[in-house]
Structure I
Amino acid sequence: MIKLTEHPIDATALLQAAQQPEAGAVVLFLGITRQFTKGRETASLSYEAYREMAVKELERLEQQARERWPLVDCSIVHRLGEVPLAEASVAIAVSSPHRGDAFEAGRWLIDTLKETVPIWKQEHWADGDAAWVHPQRTADGSALPTNHIV
């Protein structure tokens with residue numbers, strides 16, 4: 001299941017959908033709004049997306065994950081709009097017959113989503129400033145957020 005929503009993410013529903021008789025492992029990843037980033041207090045995050053393109057890219061990622069690992073279920077939900085502290089902005093639930101495949105697929109999905117899906121994050125700080133956060137590559141190829149003050 002692929003979904004973009006302006007409402008809180010129901011992690012319990014995602015877990016229930018992933019718990020199938022042929023699955024021996026379920027992995028749930030929740031990306032939540034943390035209070036401090038690099039010592040600076042966050043008030044909230046907000047997300048915008050190019051919806052049609054984001055959904056197509058999320059569907060492509062789901063299909064690729066299903067081709068790479070023997071997944072029983074795969075759900076990706078991303079929240080748009082304002083996301084308060086301690087609430088989830090993204091959820092990925094995968095199930096498979098074995099835990100290694102579930103862990104690998106979940107990790108690959110969140111890492112690849114952050115690199116390729118046209119969803120943009122703006123961080124709103126407690127001091128009133130805001131910045132769009134854009135991923136940037138490190139020497140080893142992993143994503144590293146770079147802040148641009150708005």
Structure II
Amino acid sequence: MAVFKVVEIGDPVLREKAKKITKITDALQQLLDDMAETMYAANGVGLAAPQVGLSKRVIVVDAGEGLYQLINPEIIEARGNQMDREGCLSIPGIWGEVIRAAEIKVRAQNRDGKTIVIEAAELFARVLQHEIDHLDGILFVDKALKIARIEG
């Protein structure tokens with residue numbers, strides 16, 4: 001496995017709409033594993049392929065619910081609102097207050113290509129929404145009501 005360099009704000013790939021995955025390959029499964037390793041090495045809770053410089057609709061998430069490796073994820077249902085502080089591995093040293101749906105349903109393919117539906121709430125829902133936004137070229141700072149530098 002490998003740990004990727006996380007690209008930072010200003011890299012054009014972060015503003016692109018990522019390309020849909022049409023075939024499950026060994027290389028794609030290796031990418032999922034390498035992205036998970038990269039996320040854990042950076043002490044993150046989520047990572048999208050554009051953050052490692054790849055325009056692919058792939059995310060990995062572990063917000064305390066275990067590791068999810070998702071291909072072509074899409075939000076199919078959203079309810080309620082929650083506001084909380086977010087940061088991003090691609091925007092180091094910055095946080096922002098962002099309003100997101102409190103509960104969501106996401107349809108995606110797992111690493112084997114099987115279609116799954118995930119119901120998520122609270123932090124898990126927030127992280128999924130944040131990472132899916134990355135696949136559409138949207139960064140949390142685009143939605144933040146308040147932005148501040150992290151002191152320390």
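Once distance in nm of label points 7 Å out along Cα→Cβ at positions 25 and 41 is calculated for every structure in I, II, which label goes with the largest value? If we compare distance in nm of label points 7 Å out along Cα→Cβ at positions 25 and 41 over I, II, the biggest value is for I. Here Cα Rg over 2.2 N^0.38 Å, for residues 9-88 alone was derived from just one of the structures I, II, and that gives 1.15; the source is II. Each of I, II could give distance in nm of label points 7 Å out along Cα→Cβ at positions 33 and 121, but the derived value 3.6 comes from II. Which one of I, II has FRET efficiency 1/(1 + (r/R0)^6) of positions 65 and 97 (r between Cβ atoms, R0 = 25 Å, to 0.05), as calculated from the coordinates, equal to 0.60? The read-out comes from structure II. Starting from the value 22.2: which structure in I, II was mean count of other Cβ atoms within 10 Å over residues 57-64 calculated from? Traced to structure II.
State the single structure among I, II that was used to calculate Rg and Dmax of the Cα atoms in Å, giving 15.8, 50.
Details: I: 15.8, 50; II: 14.4, 44.
Only one of I, II returns 15.8, 50 for Rg and Dmax of the Cα atoms in Å, namely I.
Comparing distance in nm of label points 7 Å out along Cα→Cβ at positions 1 and 113 across structures I, II, the highest figure is found for II. Using the calculated result 26 for relative contact order in percent (Cα under 8 Å, 6 or more apart), pick out the matching structure from I, II. It traces back to II. helix-only ellipticity at 222 nm (-39500 (n - 2.57) for each DSSP H run of 4 or more, over all residues; to 500) computed as -7000: which structure among I, II? This figure was derived from II.
Just so you know, all these numbers are worked out from the coordinates, no wet-lab data involved. Note that the coordinates shown come from a computational prediction; the quantities given were computed from them, not determined experimentally. Cβ atoms are built from the backbone, for glycine too; each structure is taken alone.
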